[in-house]
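Visitor: I've put the structures underneath this note.
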Structure P
Amino acid sequence: MLSLAIKTEIDLDINRAAMLATNFCHHLFTVNDYKNAEICSEEIYHLLKFTELQQYQATITKILGESLRMNNEHDRSLEILNEALAMDKKIFSKFERASMLSDIGYIYQSQEKKEKAIETAKMIEQLSAPNSTNWIVAKYIIAECSLEGGALINKLKSLEKLAQKANAKTLCNNISLSLCYILGESEQLKRFDSVTKQSTDTYNVIRAIISKSLMILDRDDLEMSEDDIRLLYKAYSYLYGQSMVDLFDMCHKALWMICVRKLLVSDLLNLFRHSSFFWRILDQDKVEEEYFLQLHNDYNLTIDTFDNKGIVEMNLEYFNRRKLELKKIGPAQLQLS
């Protein structure tokens, strides 16, 4: 629609189409559909270059930068977010500028560029009112990049209380998950459970259920609940659709471990078929080969007894086709029958 409107050169049509396109991209981002938010905002971003609609250009640049960060495309995200920040300061409010700087700070933190992260956090502080969400984000980034041990735990717990008072649920969950990785197992489980109950914070719910699952599955004295397993499958579907590789791999690992523990070989075949397709599309062939070898070498005798019916037939056909295609692995790793 925007492309057609630009061709008409009618200002009213262009403005209306730009508004609809920008609002649609914003909607995709707010419902956690980061992949499509990135795809759509990238297209609109380039189209708006042919207009003089600075406000929409700025807004779509911000959405694109934020979407790229959520999709782990950090270098491109930094480029786009800095482009947005370089625009006329009157376009964005202090809150919006601080929010974009928060994204940049998180990226530097994840890349372990601590000095840049702290420098960015101080810029966020200058734009934010004390105890506001962005101000707490700044303090959180500084703490993660400058403290450790007991000092870090105490600081994060105090910031968590401030985030709760500010009703900053996503930030509160971020801080709680950070604490999970440095506290004992008993408190970890409580915190994971607390985060998974925050159904509106999809991304952190997924991080929590995957981390909780892997922790439980690494022990012999704990079992996963059926509710947690269902949530893990929901996380798998979401990550599959969003192509979030790192979290997807961890989620697949947890589901694989469940199937192995319960001797659900048919479910392993089904899981392999779906994950294999995901990895092959994203050029993750080595990961796919690793799980194929586990499936073939550990369960081939059981697989040979399956009846070719329904979903099992589809999974068997895929497995056997991949067996032929992966002959290149060699007899040292794969004894083909």
Structure Q
Amino acid sequence: MLKHLMIGLALLVMTLTSAAQPGWSAWLYTPTDGTVTRVSASGEIIDAFRLPLSQAFNAYGEAAIASPTGRFVAYIAEDTTSGFANRQLVVYDTRADFIRFTYDLTDVELLDFELAARPTAFDEVAQTFAFGMVRAGAWELALADLSLESLKGMGPLTEAAAALDETGIPTVLSVLGEEVTFGLFPADGTSRPVTLYTWRPDTSPQPAFNASTEVDVWAQTGELVTAVDNTVSILTGPSDGDVYTADGLDVPGVWWVAGGEQLLLRASDPAADDLLWVVIDRAGAVVGQFQLDIGPLMGAPDGVVGLFADNGGVSLVHLETLGATFEARTVYTTTDPDSHLILVVGG
């Protein structure tokens, strides 16, 4: 049954506290020096390590992506000294402490995880990793076999070979063994309806779902959720179907939070230019709503974790959504404004 947002619902009061909340850790990537810092739920630094570079590379790209438990981290190595602007995709195995895979990025203008990093682009059990890119003006989609340190199949799927009606950058949503689910998303990040496809190496992509670019994947189950206009739908799993409609509002964002028990919606009123965060359960019942200036975010076992600008740096904030009242607290602050949240593990 569709549930409808009551605009007059009172905003839940939020307080900033320093109380400890055990059970998860956040991974922050700093492209300035390639450092990944793991921060506990209580704000303590668990450890920090620098991602390795292959010979002839001396710098890091802005984006990185980690697998669901953090075993693998993919990032971009750059050569800023030779004058040739060389770039390389690198996948590092944090468990074995060595580089598992590299891929030449000559003429590659953009990688999909430079726009949005989803841990589900990895299948840790199968040791596969999918990535989309735009090379010399045309898109490609590739699946890496990290155990063999090579690509699966005869090579990437190319835009010409796929012959799809849509255009964009192939954006990986999930990988299950050799099956990749992806959509062609606009490079400028605008929201639009899209078709989601499934693809295996050396085959043609097959249409699977009608969705929008506002889509998220719950890593533990592979369930997809999307927001089209003002309607939120779960596309896969036992709860599939339309679950919520926000009357009079747009929903330009949806995320799985609270250990997959809830969904977080970014809702906006086009007439008033107001922004609300709305939390619903799997059945579509409104749990609560809040207002908070928060940037890139990920679900946590008991709520959501995200970043916000703070005195020239960034702060990591945790918001618990499973309790009777929503409580937000600053967990950790860094002075580097370029730090990115790439993973939340635990619970």
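None of the figures in this text is laboratory data; all of them are computed from the coordinates on show. Everything numeric in this text was worked out from a predicted model, so none of it was measured. Cβ atoms are built from the backbone, for glycine too; each structure is taken alone.
Visitor: Taking distance in nm of label points 7 Å out along Cα→Cβ at positions 103 and 295 from the coordinates of each of P, Q, which one would give 2.6?
Guide: Q
Visitor: Here Cα extents along the principal axes in Å, for residues 119-166 alone has been calculated and equals 30, 26, 9, so which of P, Q was it run on?
Guide: P
Visitor: If you rank structures P, Q by Kirkwood radius over Cα pairs in Å, for residues 127-318 alone, which sits at the top with the largest value?
Guide: If we compare Kirkwood radius over Cα pairs in Å, for residues 127-318 alone over P, Q, the biggest value is for P.
Visitor: Figure out for me which of the structures P, Q the number 16.2 belongs to, where mean count of other Cβ atoms within 10 Å over residues 183-190 was derived from the coordinates.
Guide: For mean count of other Cβ atoms within 10 Å over residues 183-190, the value 16.2 is produced by structure Q.
Visitor: Figure out for me which of the structures P, Q the number 57, 45, 36 belongs to, where Cα extents along the principal axes in Å was derived from the coordinates.
Guide: Q
Visitor: Consider the structures P, Q: one of them gives 2.4 for distance in nm of label points 7 Å out along Cα→Cβ at positions 207 and 271 as calculated from the coordinates. Say which.
Guide: Only one of P, Q returns 2.4 for distance in nm of label points 7 Å out along Cα→Cβ at positions 207 and 271, namely P.
Visitor: Match the computed value 16 of relative contact order in percent (Cα under 8 Å, 6 or more apart) to one of the structures P, Q, and report its label.
Guide: Q
Visitor: Sticking with this one: State the single structure among P, Q that was used to calculate helix-only ellipticity at 222 nm (-39500 (n - 2.57) for each DSSP H run of 4 or more, over all residues; to 500), giving 0.
Guide: Source structure: Q.
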